[in-house]
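S.K.: Scrolling down, you'll hit the structures one after another.
Every read-out reported here was derived from the displayed coordinates using simple, explicitly stated rules and does not represent laboratory data. This one's a predicted model, so the numbers in the text were calculated from it and none came from an experiment. Cβ atoms are built from the backbone, for glycine too; each structure is taken alone.
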Structure P
Amino acid sequence: MSIIPALKWRYATKKMNGEKVAQHYVENILEAARLAPTSSGLQPFEILVITNNTLKEKLKPFAYNQSQITDCSHLIVFAAWSTYNIDKINYYFDLYEKERDLPKGFSDGYKNSVIKQLTSLTPERQFEHAARQVYIALGLALTEAGALEVDSIAMEGFINAEVDKLLNLEQKGLRSVVLLPIGYRDAENDWQSELKKVRKPFDYMISYID
């Protein structure tokens, strides 16, 4: 099964109609993000799913009053680890050994190498590395939403520090990276809904090296 039809169908939805997305669709979109590949498998981020309308209203000014924040069905917040926490890395490798029925400590050599490499970075570089993993998960969430014909838009246009404060992310060792409202398009009021998708030609972007 190809994902190309889903990618051709979806667009950055500017207006949503408030209709609720079925919970099993929401869970599929989140599962696609959870299954995304990440560096060393660490999944250095968390995902918050906001349905509370009062909280959406509080968040909206920090997203420059973009209407999708309050008109979406679910507002998904991707938040990366602010730094690489050794306890969190240990948790992953403990899980790795348990799930694969490996002896405890089997992965210590690789784990310690990962810890040394990542914690040697500056705190800001650590966050940047974690944030890059978010975008892999975001891409798969967008694709799964498209496959289910659920509308979405990836949003970086917001005041991260204010969102972090409102959601108490700093206390959790997290920083917001991107917002993903999902819902259904209000086609009559969305100027983008009927526009032709514009992407650079295949040969302009892609080269084969033999």
Structure Q
Amino acid sequence: MNAPAARTPGTADVVVIAKEPLPGRVKTRLTPAYTPAEAAALAEASLRDTLAAVAAAPAGRRTLALDGAPGPWLPRGFAVIAQRGAGLDERLAAAFADAWAGRPLVLVGMDTPQATPALLARAARGLGRCDAVVGPAADGGFWLLGLRRPDARLLRGVPMSRSYTGAVLLARLRAARLRVGFLPRLTDVDTPGDARAVAAAAPGGRFAGALRALHARAVPA
């Protein structure tokens, strides 16, 4: 486990929730367009981009809530905690609870490698004015959730991976009378079409490079 980085006053902590990028366990919706090994390589590239953005953002404590074991893709400066819970709603709630150190906390997934340090900094600043910050996803979910004070009741029972996931979450936040701020809508990498769109949005990232390399190998000489 890597030691956490020193906190910069006035910034939020950040937790990344991710799966170990192993063939057959990640990005299964990318197959059969890509093999399980290729899908895992794309997942690793996406995770590397996400962790690099978090490392470069003006964050306090940086945590990786991981399903699996750390690998060489993990940069220095991250504390690692194991995910716990059955469904994704429970795992998100647990990640907030386990990573929270009494400061505003931003949670981001591994599926939006186009997310930048500037967007993460914007989320942290938003928690200075709002109780919650949401980054909506194009599929109806959310790619980021920031909370000034985590509360498991906001997430447990929210149906995940649905076109209305974000709407249900927003209703929970508003029912709790929280002031909510928003970030730009981003596309999660779930399908081959998503992968192409995300690579086009961030052509200089590891994810885009990995996708280009796979397509180059597929072209006959």
Structure R
Amino acid sequence: MTRIISGRAGSIVLDVPDAGTRPTSDRVRESLFGALESADVLRGAAVLDLYAGSGALGLEAVSRGAASADLVEKSPRAAAVAQRNAGRVAKAVGTQVALRVHRSAADGFLRTARGPFDIVFLDPPYDVGEPELSATLALLVPVLSGDAAVIVERASRSPEPALPPGLVATRSKRYGDTTLWWATREAEAGAATDTVTGSAD
């Protein structure tokens, strides 16, 4: 069962597409959003959830104080599930929050997106190769805010994402079979990066 973990929509159960998606586990989402809340970047943020599936990441962000979330999913069935989930969360958080579901491929959406986005989640399917992911990240750079946080979720056996010019890695953390890779705009990262390695407790 997938649910909203915390915030105004906390405990709402989310539908999950019956095939073709890989929901982020509650354990990984709890750690991820704990880090975002510690950095105080969620409240009022414009969030983009690429390869959204059920929309759990973007909807969790809205539940915890983000001002808007754009959920992008190319599968018609998964996009319909995300739309239903967004409707449930919208009732809990109120009309002042903008929730939009886009039935589109990630690259197609980014070519016409206006942004700027403050937090971006990318959880591509396993069959998305590293060159494809790098190309998507390159399209993402122009629509990021100056201090945006970009979080890529990949299988731990996958290599570190190849970041395009304009993005720099800041840290990573492994949760068993899943690893989160964090990046930000290059100008904001400065010379120092904070790399977190090893397995989560």
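S.K.: If we compute mean count of other Cβ atoms within 10 Å over residues 38-45 for structures P, Q, R, which one ends up with the highest value?
M.R.: The structure with the largest value is Q.
S.K.: Among the shown structures P, Q, R, from which was the value 39, 13, 13 of Cα extents along the principal axes in Å, for residues 14-61 alone calculated?
M.R.: That value comes from structure Q.
S.K.: A follow-up question, please. Identify the structure, out of P, Q, R, from whose coordinates percent of Cα pairs over 20 Å apart was calculated to give 56.
M.R.: Label of the source structure: Q.
S.K.: Can you tell which of P, Q, R yields 16 when relative contact order in percent (Cα under 8 Å, 6 or more apart) is derived from it?
M.R.: Structure of origin is R.
S.K.: Given that helix-only ellipticity at 222 nm (-39500 (n - 2.57) for each DSSP H run of 4 or more, over all residues; to 500), derived from a single structure, equals -11000, which label among P, Q, R identifies that structure?
M.R.: Corresponding structure: Q.
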